[in-house]
Structure 1
Amino acid sequence: MTEMLWTSGELEQATRGTLHGPAFEVADLVIDSRKVTPGCLFVALPGERVDGHDYVRSALEAGAAAALVSRIPAGLGANAPLLQVRDVLAGLHDIAVAARQRSNATVLAVTGSVGKTGTKDSLAAALTPFGTVHASAGNLNNHIGAPLSLARLPQDTKYAVFELGMNHLGEISELTRLVRPHLTVITNVEETHIGHFRDVEQIAEAKSEIFEGLEKDRGLAVLNRDNAHFYFCAERAEAAGAKIVSFGRSEDADVRLIGAECGPSGSNIVVRVDDRQLVYRIDGIGLHWAFNSVGVLACVHALGLDLQTAARAMREISAKAGRGRQEEILLGEAGLLLIDESYNASPASVTAALEVLAMTKPKGTGRRVAVLGDMLELGDRSEFLHLNLLAKVCGAADLVFTVGPMMGRMARNLPPVLLGGHGNSAEDVAAMVADQVEEGDVVLVKGSLGTGMAPIVTAIRALPKTRQTMPRNAAYGG
């Protein structure tokens, strides 16, 4: 068991709940019974499809120290360690409030239309040389993920970094008032989730809710000076009493990107802060990673910490699975490079992914292959925003596969020589991709979470095995 995070008495006081069974200590909180670790508190959230209460017994058997419940599940022993509350999500929220109240950490909150998770991870790495850091795991950024991340905050942490997400007005307002950050970051404001908003300015309004939770005595707002909605966000930040620190290419940026040399193994970056120039390198691939790193250094600058130390510390941060991670697949002599962007997609992130594809050189006679799924939650702008990718796709890819009706409309406007295939689902397209890609290819897989691109990634990863056991073109009877 790792270091103790909460005692049962502390949790009882925080939630005003009722303890059953013996006293306990917990080292973590989990909401998925499959991720139970010894000594954790299993939070038995009810859901539309499954109820966590149905998994309390298996969680305890797997080593959970106790479970947070709203009712006593059937089949438990009389001495089962439980903390019973009126509502489990409200109980989790109460634990998060208690975690924030007892903490002396400098708290940072990150939001934005794209780049939140990468910026959060880079920021956590950049702050590590200056003290203990706690950060949201993965993209736990919603009404469940944010309080879970906050409830996990160790009492002695010096810096805490939280990611806050939304797709409707009012959502970040609730989260930032819970987290109560000292420093806030808006990476950018783009047309992501535009289907839920009147226009992009309303998205800027929703992102600017992050300032509502700022600590009043030392609030900082780090903003993208190049973004079209900089002034809107800056006005809202100033109204909240925040000091603004900006980043970007603009001559007016406090932390200014002077140049970035982006290649297949990382980026060399030059920034200017006041009258100083800083040169550093990161392993993240693509201009979007370089630009986001400048935003991270703007946060470090706002906190008055050493920039060179921070830049060295974030060098090894790079994309994770589903978010741009590059993976070598053993196929033939040359192999195949998979760029896994399957987790989600928006106009801005698809553009960034295509730029990475365009700069990545295939091996031998290999090609650049783009497998693109529908971008969701774009509302009335959906058809235009998909068609608007046409020139970028043609400039980046030698072969294109598409998934979903919106990408299908874009595909019908592609030169026929570029189109490898189209399907309404990822399952339909997976076999086409697996059949047509060759050794030496670079394959980008990108689509919204709801489009479900994972089967295509799975099919590509399975190629070393399936190509040995399956005749070429067998998927089509050829």
Structure 2
Amino acid sequence: MNHKTPIYKAGVVFFFLLLTAIAFAQPNEKQRPNVVFIYADDLGYGDLGCYGADSIHTPHLDELAANGVRYTDFYSTSPICSPSRAGLLTGQYPIRNGIGPVFFPWSKGGLDTATFTMAELFKAQGYATACIGKWHLGHQPQHHPSQHGFDYFFGLRYSNDMDWPRPWKPNYKPKQLLALYRDTTIIDQPVHQPTLTQRYTAEAIQFVAKHQEEPFFLYWPHTFPHEPLFVSAEFEGTSKYGLYGDVVQELDNSVGELLKALEDFGLSDNTIIVFSSDNGARQVPQRWGNKETCGSNAPLRGRKQTTFEGGIRVPAIAYGKGYFEGGEIISTPGIMCDWLPTFVAITGYTLPRELKLNGTDLLKLKPTTERDFFFYRFDQLNAIRSGPWKLKLANPDRARGEPMPHEDDLLFNLVQDPGEQRNLANQYPDKVAELKARIAAFEASIAPLPPLQK
């Protein structure tokens, strides 16, 4: 005799359908991964242990790389501060939003409020958002982080050298003293810089603690190791690499404090952490009276402000269970524009149909993927990377923004010659012509460009 009556069967079907609906529903807030993006300022490619440094001790970042993913060929969108940040936050080449030169205390321009940002992506998905550190995308009220999707801001509006005494200019007087802000309120002016990294760290951990029961996005662009260099008394003299090394080791310790906080709050398994740099190390004698060494871009050629590899190829580490793990080393080239579409894919966000990004989902890259990247210096397209090839256009005029001018086109095979020592332009004229054609096609595809913000 079958005791499963129609009412019983209907109940079973309803229960099954309910379970199915729950299984395929959007993940709840606790299931969505938190994201912390830590952005060093002027950190060189060779300044971390996992990238070859032997005089700077970075155990926390090395461990993050050992458990996550380390990229060997990752690029900033620019060799200078403001456009590199624009490329990261918008997923677009900064020139498309009129971001070229860096912004100064007297600048009127900044990132347009109509520009879609990474913070707005997370905010639309119900995340709490914060920017803690150096903003440098305009300091007028309409350019404030709160106008770009951030619920909270704690930090500097621009670089820490923009009000600093210049020994080579005895009569120099800054137009405005550097100020530390909480949202729009000044809480320290002039800024006591030796404690900046500590204060950022405390604010970051406090933000995580406050929002541990909901998804959060923390954008953490550090002030250092941009010069002038400052370090807390706790880390002064701890490195074999002078003051610069002390500063980097304090940044590494800051990462360690964050990791411990995430573990204490039970968030380690549900938080994606990315660590990178806005561009390469300055790598020139410091101008601030310090005798210690500067950062290293080894084994790359060039430095910050140039589109040689040392100016644009940066350390990049990502960790997140289920996304970036296993100690993988990835040599497929990536660029800062990739992070926004990666987070779009992770969160399930639907981009506005009219928004055109220049990046791709990093989780879908294959070892054989060949990509084209285009690098500007101010308003002039200066270089292209295409697969293993790099073409750096002739740039004899220092006034066009290239501190290392050269009269000829430079062609390199970066797989065979990452240090850019052998110019192959005369040997492969067809490749030079091909890459110039790609540059022309790309520039035509994004025309007309908006005027540069200044």
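What follows draws every value from the coordinates through simple rules; no lab data is involved. As the structure is a prediction and not an experimental result, all values here were calculated from the model. Cβ atoms are built from the backbone, for glycine too; each structure is taken alone.
Points to keep in mind about this one:
- At a computed 32, 20, 14 (semi-axes √(5λ) of the Cα gyration tensor in Å, for residues 39-222 alone), which of 1, 2: 1
- Value 18.9, calculated as mean count of other Cβ atoms within 10 Å over residues 111-118, assigned to which of 1, 2: 2
- When relative contact order in percent (Cα under 8 Å, 6 or more apart) is computed for each of 1, 2, the largest belongs to: 2
- Each of 1, 2 could give P(r) over Cα pairs in 10 Å bins from 0, in percent, for residues 119-214 alone, but the derived value 15, 42, 29, 10, 3, 0 comes from 2.
- Highest-scoring label, criterion being FRET efficiency 1/(1 + (r/R0)^6) of positions 295 and 335 (r between Cβ atoms, R0 = 30 Å, to 0.05), among 1, 2: 2
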